[in-house]
Structure 1
Amino acid sequence: MQSPIAFKVQAISKSGIDSNWESTAVDLSITTAIPPVFGGSSAGMSPEDLYALALANCYLATFKVIAAKSKLVFESINVEVELFVDKNENNQMVMKEANLMASLIGAENPERAMRLMDKTPENCMILNSVKTKMNYEFKI
């Protein structure tokens, strides 16, 4: 694998706080919108939703890679993220804190599975890149 690895996305919108827009990555396009709490519509996923999804999916993908390399077999994994937006010490709105809850079902070796779940955040590129305070809860 060569470094750096590039990923390209695009977002295109018309004027207006309540108009939704299209966000595209690879060949997938999703409708995106400013959430009602910030004066927008609820006509699509918000940037905050996408941020929380990035946290959840990075954890999930990283766990799957670690589990496969460790030959850990499991039935399914469910990752939920609750994201809190608040002001920081400079009175700027930021992604202040996130609670990531991962539940693993059908792990053949629960003790090893828990060790891998604990190890996953330190190996996740996105979780290693954010300033957001992360709290973790793991269940098997």
Structure 2
Amino acid sequence: MKAVVQRVSKANVKVEGAIIGDIMTGLVVLLGIGHNDKEKDADFLADKIVNLRIFEDNNGKMNESLMDVKGDMLVISQFTLMGDCSKGRRPSFVKAASPDMANNLYQYFISQTKAKGVKTETGKFQALMDVSLINNGPVTILLDTET
């Protein structure tokens, strides 16, 4: 499972021109799910992300987590994170989970962040989405359960 985590001052996601997810201070998580991923990977990432100390404290140091600042999360399923571009110029997606499996783990990940008390908004699985965000910092972290 792969995640691109961006610290934001605000973000939203639109489907067919309508906003379906909207947050203020918090994190945007682009989530890629591979065919070998399990619930334990989602558990690990959910815990890691909500507790990442990437928000500034009163001294301007990255020392506080999403939980500490009581921030929101916007989770977007993004199978293209599983793309392999090591050969040729067209990504191969053979490592991506099937849609059913990916949606189940995507929904499970969301349930885990909500269970931790995080206000979690989402995109729409398999939809063409427009994601807008203001990356605060900028701060962008890459996480991969395989490394």
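All of the numbers you see were taken from the coordinates with simple rules; none came from a lab. These figures come from a predicted structure and were not determined experimentally. Cβ atoms are built from the backbone, for glycine too; each structure is taken alone.
Some points to look at:
- Looking across 1, 2, the calculation of relative contact order in percent (Cα under 8 Å, 6 or more apart) that yields 39 traces back to 2.
- With mean count of other Cβ atoms within 10 Å over residues 27-34 derived as 14.4, matching label from 1, 2: 1
- For Kirkwood radius over Cα pairs in Å computed as 17.0, the structure of 1, 2 it came from: 1
- Structure from which 3.6 was derived, distance in nm of label points 7 Å out along Cα→Cβ at positions 51 and 115, options 1, 2: 1
- Which entry (1, 2) yields the derived value 14.4 for mean count of other Cβ atoms within 10 Å over residues 19-26: 1
- A value of 0.20 for FRET efficiency 1/(1 + (r/R0)^6) of positions 67 and 99 (r between Cβ atoms, R0 = 25 Å, to 0.05), calculated from one of 1, 2, originates in structure 2.
- Identity of the structure behind -7000 (criterion: helix-only ellipticity at 222 nm (-39500 (n - 2.57) for each DSSP H run of 4 or more, over all residues; to 500), calculated), options 1, 2: 2
- The greatest value of FRET efficiency 1/(1 + (r/R0)^6) of positions 43 and 123 (r between Cβ atoms, R0 = 41 Å, to 0.05) among structures 1, 2 is that of 2.
- Among 1, 2, which structure scores highest (criterion: FRET efficiency 1/(1 + (r/R0)^6) of positions 3 and 35 (r between Cβ atoms, R0 = 25 Å, to 0.05)): 2
- Label whose coordinates, when mean count of other Cβ atoms within 10 Å over residues 11-18 is calculated, return 9.9 (choices 1, 2): 1
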